[in-house]
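Chemist: Have a look at these structures, which come just after this line.
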Structure I
Amino acid sequence: MVNVVLKLPNDFKWIMKNKEGLKWVESAIINRLTEIKIGNLLAEKSELKERDVDELDHIIKRALYNKIKAEE
């Protein structure tokens, strides 16, 4: 297992005083790092070109825009 040093602002002192808080932080960090690793693995084998990604971006944004306008 790897040891990680984490610096937190003073506002987060409650985490250090509460073992459940520490478990939550550890779990959140592990989950986020796992998501990043999965994303990297998926992107590594991707055959999408930059223009394909750009086109998908526009399609998604247009759909979201239309959905928001329909709800108004």
Structure II
Amino acid sequence: MKIRVDSDACGDPMECRICLERCPSGVFGTHPRRRRGPGRAADKWIVDVIFASQCSGCKECMAFCPKQAIRIK
């Protein structure tokens, strides 16, 4: 099973968080798009697949993503 998140379509996951909350297996996580550095705060967060092997294929994330940014094959 392949899970893809279109981070450009997703927008700001820190405001939405629907996929993070709806996924019963806890497959997703967030991280900054760019690495943090001294004196630079994290910004432009993205959702990413962290634990793909835990995905049950329920497709809750796809069903509830308001931006249709998640695809499971």
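Chemist: 1.00 is what came out when FRET efficiency 1/(1 + (r/R0)^6) of positions 24 and 56 (r between Cβ atoms, R0 = 41 Å, to 0.05) was calculated for one structure; which of I, II is it?
Modeler: Numbers: I: 0.75; II: 1.00.
Corresponding structure: II.
Chemist: With volume of the Cα convex hull per residue in Å³ as the yardstick, tell me which of I, II scores highest.
Modeler: Structure I comes out on top.
Chemist: Could you figure out which one of I, II the value 2.8 for distance in nm of label points 7 Å out along Cα→Cβ at positions 32 and 64 was computed from? Walk me through the numbers on the way to the answer.
Modeler: Numbers: I: 2.0; II: 2.8.
Structure of origin is II.
Chemist: Can you say which of I, II returns -25000 when helix-only ellipticity at 222 nm (-39500 (n - 2.57) for each DSSP H run of 4 or more, over all residues; to 500) is computed? Walk me through the numbers on the way to the answer.
Modeler: Working: I: -25000; II: -4000.
Answer by label: I.
Coordinate-derived values only; no laboratory data. Model, not experiment: these values are computed from the prediction. Cβ atoms are built from the backbone, for glycine too; each structure is taken alone.
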